[in-house]
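What follows is calculated from the coordinates using simple rules that are stated; it is not laboratory data. Note that the structure is a prediction, hence the values are computed from the model and not measured. Cβ atoms are built from the backbone, for glycine too; each structure is taken alone.
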Structure P
Amino acid sequence: MNQPESTFRRPAAPVPAGFLVHPVHFLAAGFGAGYVPKLPGTAGTVVGILLYVPMRELGVVAYLGVTAVLFLAGTWLCGKTARDLGVHDHPVIVCDEIVGFLVTMIAVPRGWPWILAGFILFRLFDIWKPWPIRWVDRRISGGFGIMLDDVIAGVYGLAGLQLAVYLL
C-alpha cells in the first residue's frame, strides 16, 4: 500500500500559477498564509490566533461547535487541495494548523500570555510529533489525515495549558 510521505520529508512541489485564486485552495492555504516562503505552518498558526481572538467571546459549547465545523470543512478543503496538487499535506496547506491551534485554546483563560503559551506548545507538538501524531502523519492519508495529526498536536497543547492553569 502506498503511504503518504511524512511532513518531515514533504517535497516543496511548486504551486501552479493562479492556484490561490480558487476559493478552496485559498481557504486551505489559510487565506494565503501557507504561501509564506519560510515556516508556512507557523504563519498558519498566526491566522489561528486571529480567528481565536474573536472566538474566545463565544461560550465553550459554541466554541467547540465552530471548531468542529472548521475541522469538518478543513478535512474536505485539505483533501481537495492535496489531490489538486498531487502532494499529501503540501506545505501550502495550513488550515490544519489553524484548527489545531483552536483546539489548543479550548477553555483557556484570557490574556496574551496564554495565547503565546498556546502558540508555543502547539507549534512544539506539531513539529516534534510525539506518538501518535507521527504515526497518524505517516499512515492516514487524505484530508482527514492532514487534519487529524494537527488536532492531536492541539490536544497535547491543550493538556499542557490546562495543566498550567491547574498548577497556577
Structure Q
Amino acid sequence: MNTLAAQLGIGRATLYRRVGSREELLDEVLGRLAGEFFEPSRAEALTHPDDVVPDLVRSMIEATAGLEALRSFVRREPELALRLLVGRDRSTRRTLVREVEALIAEAYPEEVDALRGFAEATVQIGVALVWPTLVAGDEPSGEETARIIRAMLAGARAGALGSAS
C-alpha cells in the first residue's frame, strides 16, 4: 500500500480512505480481472452453446494459471489468496457466478430455470480444482476441469429435459 500510495502521489491515509484495506483492494482487483474473461464468450454462447461454459473454464484456468503475478501472490500469501479467490462472499466468486449464469441464460434460454444452481456448482468445482493446486505448487489442468464441467452440463440438461416430459 505504501508503494501504491507513493506511485499515486497521495498519502497512505488517503489511499486507505479511498480503497479500504489492502484486502478489500485486492478483492476488487481480482473480481474485475475475473470479469474480463467473459466478453469473448458472449458470441460463443449463441453459436456453440454446449461448448461455451467448458471452453470458458478451460481458457480461464490456462490464462490465470499463466499469470506470473497471480502465481507469485498465491505462493507468497496462500491464506489470503485462497480467502480472496475461493471465499463465497468475495468479488471474484460473485463475478464468476454472475457471469456464468448470464452465459447459461444466453446459451440455454429455455432451460434457465432447470439449470439454476449450475453456475454456482461450476464455479465451486473450478475454484476447488485450480487454486489449492496452485498453492500446493502443482499445475491445474484446464482440460480436465473442462471435461468435468461438460459432463456435469450434459447431465444437468438431460435431467432437466427428462423432468420436463
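Thinking of P, Q, which structure, once Cα extents along the principal axes in Å is computed, gives back 63, 32, 25?
Derived from the structure labelled Q.
Looking just at distance in nm of label points 7 Å out along Cα→Cβ at positions 37 and 53, which of the labels P, Q belongs to the structure with the highest value?
Working: P: 2.7; Q: 1.5.
Biggest value here belongs to P.
Any idea which of P, Q comes out highest on mean count of other Cβ atoms within 10 Å over residues 29-36?
Going through P, Q one by one, mean count of other Cβ atoms within 10 Å over residues 29-36 peaks for structure P.
Hey, helix-only ellipticity at 222 nm (-39500 (n - 2.57) for each DSSP H run of 4 or more, over all residues; to 500) derived from one of P, Q reads -21000; which structure?
P
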